[in-house]
Structure P
Amino acid sequence: MSYLLKIRGKGFMRNQIRLMMGTLIDLGKGKLTLAHIKQSLEPNNTIRMDYIAPASGLILKSVDFE
C-alpha cells in the first residue's frame, strides 16, 4: 500500500511531517476522526497526536531555495 502526502512550507519542526502522516494513518485506521484532528488544532486542546510514522519509506522529493 502506498500513500502520497505533498506538503509545502518555509520550515518544519522535528518530526512534524512524520506526525502529520501518522495522524492520517490513524484516521484511516479509524483510531481518530476528523473532529479529533480539528479539535487538536484548537488552542488549549487536550487531544495529542502522538503517532510518528516510521521514517522508512518516506521520501523527500525536492527542496527549493528562494
Structure Q
Amino acid sequence: MTTPIPELTQRRITELEVEHRDLGTVIDALILSGRPDELQLRRLKKRKLQLKDYVTLLKMQLIPDVPA
C-alpha cells in the first residue's frame, strides 16, 4: 500500500521544520559563544532561509487550486 502524496509532503514539511528549528538553536549557540566563525554563521543562516522557503513552497502545494 502506498502513502498518499499530501501525507508524504506533510511529513517532509515536519522534517524540514525540525531542521529549521535546530539550525536556529545552533546559530544562537554560535552567537553566544563569543567569537563565532562568520563564514560558518553565514552558511547556517543561508541554509535556514532555504529551508524556510522550501517549507513555504511545500505548504503551497498542499493547498488545492480554487477555480476563479
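Work out the source of 2.3 here, i.e. which of P, Q gives that when distance in nm of label points 7 Å out along Cα→Cβ at positions 40 and 56 is computed. Only one of P, Q returns 2.3 for distance in nm of label points 7 Å out along Cα→Cβ at positions 40 and 56, namely P. Out of P, Q, which one gives 13.0 for mean count of other Cβ atoms within 10 Å over residues 8-15 as computed from the coordinates? Considering all the candidates, the number was obtained from Q.
A value of -9000 for helix-only ellipticity at 222 nm (-39500 (n - 2.57) for each DSSP H run of 4 or more, over all residues; to 500), calculated from one of P, Q, originates in structure P. Among candidates P, Q, the computation of Cα extents along the principal axes in Å that gave 36, 31, 16 used structure P.
Of structures P, Q, which gives 35 when relative contact order in percent (Cα under 8 Å, 6 or more apart) is computed from the coordinates? Working shown, then result.
On the way: P: 35; Q: 46.
Among P, Q, the structure yielding 35 for relative contact order in percent (Cα under 8 Å, 6 or more apart) is P.
Read-outs throughout are calculated quantities, based only on the coordinates presented, and are distinct from any laboratory measurement. Keep in mind the model is a prediction, meaning the values are calculated, not measured. Cβ atoms are built from the backbone, for glycine too; each structure is taken alone.
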